[in-house]
Structure P
Amino acid sequence: MNFKINNIKYVTCLLGLYLLMACVKDKNFETPKADCVSDLSANLTIGELKAHYVDELIQIQEDWVIEGYVVSSDLAGNFFGTLHIQDNPINPTQGLQLEIDLRESHLFYEVGSKILIKTKGLYLGMSKGAIKLGGVFSAFGNPAVGRLPAAIVGEHLFNSCDPLGELQPKKVGINALNDSMISTLVQFSNMEILWADLGQRFAVKEEETIRTLTNCEDLELELLNSGYSDFQGNLLPEGNGTITGVLIKDNKDYQLVIRDTSDIVFMDIRCEDLVDEFTSSKIFISELADPDNNTGARFVELYNSDSEPLDLKGWTLRRYTNDNMAISSIIDLSGFVIEGNSTFVISPNASEFEMVYGFPPNHGVSTNSPADSNGDDNLELVDPFGTVIDSFGVIGEDGSGTSHEFEDGRALRNGNIYQANPNYNPGEWTIYNDTGDGGTINEPQNAPDDFNPGIR
């Protein structure tokens, strides 16, 4: 008799398990939600909560309750251990990242749902430039915000009985991003995958991967994808259009995280190539300085003999030390414009330069750079397309005792030169040094009296 009863119980259990599994076809299955609450209300805004963070991790002791609308989802696996909320479904003013150790959190906190959070006992801190709320863990002996254990998530997070909010992503431009938008749902238009990333998959398998978005103005934004997401192996889309996602921050860089591939609608033709790199033979090296009395006052001066300004995007200045055939250092001139009929002064010691000459250089760089030559090195000015536009010295020849030695002195481009020359011609230069070899002038030069940077 006991045998029969035990078997009946066994069959009943199997039947119950079968019925449960029959309802669970994939991770999109419906599951009972936690009971909603109607007797809990917020007494603090997300913005007010974040304002309590000042420089160090805090554990909240007050009975504060905040509310927000869920904008992230781990359904497709691109989010893990985080829940992002914003203060309004439309035109949010603040967002917040919650650290929770809860798998399949989308089953409990749907996108668009309003949730309330009892913050007492939780930790508020900053990581990589973003304020986060959660539990605590030790990072190299220092406490930091960590994931709230799954067992107590339900003690702090509650679903409101309000219906799902109709989220409307905030339409923004890359150059308009600010920290108030972190953890909010944003949308960018006229976007596409950077040409160099086309043909790649969303992410390297099992690795967090950054791809690059760009617009027709060549502004860029990082797209962060999980190597464990459902779409990890999909090829990146080739067109142009809108992309929606949650904005996060990694130190100084903003990043976008999509919920799934439906957040990307690239149906339009890609942008035409924007021509913003130019060459010119009117830009050349006009002066090199190695003062006998102060190595900190060294500089390189460029001159634009054209009446029109030129954007130096992609331009570089190369240094070949002594008789080396290989490049020893490079200065990237991108981000600067050299005005028409004007000089551009580069210093390896900007503070010393300003103290000696009475004004700041146009560009301050590091020591051992092309602007820090001791007089026996060779230089090349190179345009964005890799063409040598101007040169000083002979690559592969140590300058000591030659027509291009300016040690303890000065190399000055003659005033009748108005065009660059990719092949060094000593007849275009007047050179002072401490030897007088190779047709140079044996007159060591001292700063500031023997130099006039910024004047051509």
Structure Q
Amino acid sequence: MKTLFDKIWDAHTVDTIAGGSCVLYIDRQYIHEVTSPQAFEGLHSRGAKVFRPAQVTASPDHNIPTQNQHLPVQDLQSARQLSMLENNCTEYGITIFKVGTPKNGIIHVVGPETGLTQPGMTIVCGDSHTSTHGAMGCVAFGIGTSEVEMVLASQCVLQSKPKTMRINVEGQLNPGVCSKDIILYLISKLGTGGGTGHFIEFAGSAIRSLSMEARMTICNMSIEMGARGGMIAPDETTFAYLKGREYAPQGTEWDKSVTQWKQLYSDPDAIFDKEVTFDAADIYPMITYGTNPGMGMAVDASIPADADPKALEYMGFKAGEKLLGKPVDYVFVGSCTNGRIEDMRQAAAVLKGHKVNPNVRCIIIPATQQVYRQCIEEGLMEIFLDANCAVSTPTCGPCLGGYMGILAAGERSIATTNRNFVGRMGDPTSEVYLSSPAVAAASAVLGHIGLPEDLD
């Protein structure tokens, strides 16, 4: 009896090296402008070619500007990275979704929405949040630059097989609780090292009830608990999401693929190296209070008594203190974690009929050009603008302290991103609080940390 992870990993193992490392075949590699230049330079220096360019897809996303994307990039390093990516893709015949084109955007959102990401695949990218694609029933994980080169040259990568872990979330979710709350809750309970050395399968009735986009948020942040990656077994929700997408199988090939995908599940008697179960009824809208994603609590709760004193000192808090009512300077809705259309809808539902507090700047960044277009077509863009939000074209930007969203000294931000490390989004004295799009939007209107129901 095998786990879902074992089934996919074993089916893609080309060879096992003495000592236990596996030569793993990779179905699809995603690349962007930051971690690929050195990999291509390695190919150039060895006179090597890209082995299977059709299985590589590029989309610049990390260092692209948030405004005036039709103009030359002003930052010299970013301009060089973008130019090198385009030139390398042209030289080696790799498909690239260039800045400003209809399919451009954050690659971990582009892959699923175009149908390039499919169940049963092995997927890598020089980016830790490659784990996002695991929501489609894939083994997806981030790799280093030397490994990017390895996959480009051979379509394989040398990896040690991780242990397996299953996290079950059972029961019905409380009103107002979304996938971001679920994953922040799980990390707060298991810690940032709770998944170290493991590949996590998320399961249980509460997980099954989630949409595909919500599942992507869960898998996206699996690495924030130290896991190698996260995944969710494909089901009818998965198939309905994929059907008809541009790069998904079509016609009779679709039927064949679905038949194969239905075999992708953990066998009933499969044994995981670690397994834990949580009750969905215990989960409420969450927010972080410290300096890593594991320092989280319910928005209306008090900071735990056992909170890290160093983190509290940095944030200027004390154990037992509440975050409700704390003023905020900046709100960001976007990123590979929460920049999909469902996230935009969630934020818009809260912002509709309200204005962002005059002491707050609120930035909305749809993750892809497709999501941006959907926001226009669904009237969400009008809601954002009427609420006095600033709206940007797709980019990772603020999440990693780049373009349009860099925090100044002492500023406090609520963000729908995945990391709240010291200096992550700007000045090392700034503060980042992670939350769902709904909590972020409500706080933007209130001018302080709060919940959507506080607007009523």
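Readers should treat all values here as calculations from the given coordinates under stated rules, not as data from a laboratory. Just so it is clear, the model here is predicted, and its values are computed rather than measured. Cβ atoms are built from the backbone, for glycine too; each structure is taken alone.
Name the one structure among P, Q that mean count of other Cβ atoms within 10 Å over residues 125-132 of 18.2 was derived from.
Values: P: 18.2; Q: 25.8.
The value was obtained from structure P.
For the read-out Rg/Rh (Cα atoms, Kirkwood Rh), a value of 1.18 was computed from one structure; give its label from P, Q. The partial results should precede the final answer.
Details: P: 1.18; Q: 0.95.
Going through each structure in turn, the value belongs to P.
Who wins on distance in nm of label points 7 Å out along Cα→Cβ at positions 277 and 301 among P, Q, i.e. which is largest?
Max of distance in nm of label points 7 Å out along Cα→Cβ at positions 277 and 301: P.
Determine which structure produced the value 2.1 for distance in nm of label points 7 Å out along Cα→Cβ at positions 61 and 237, calculated from the coordinates; the candidates are P, Q. Write down the numbers at each step before the final one.
Working: P: 5.1; Q: 2.1.
Source structure: Q.
Given 0.10 as the derived value for FRET efficiency 1/(1 + (r/R0)^6) of positions 213 and 285 (r between Cβ atoms, R0 = 25 Å, to 0.05), which of the supplied structures P, Q does it correspond to?
Details: P: 0.10; Q: 0.90.
Checking each candidate, the match is P.
Using relative contact order in percent (Cα under 8 Å, 6 or more apart) as the calculated read-out, with 10 as its value, let me know the right label among P, Q.
It traces back to P.
Can you spot which of P, Q the value -9000 was calculated from, given it is helix-only ellipticity at 222 nm (-39500 (n - 2.57) for each DSSP H run of 4 or more, over all residues; to 500)? Let's see the in-between values first.
On the way: P: -2500; Q: -9000.
Source structure for this number: Q.
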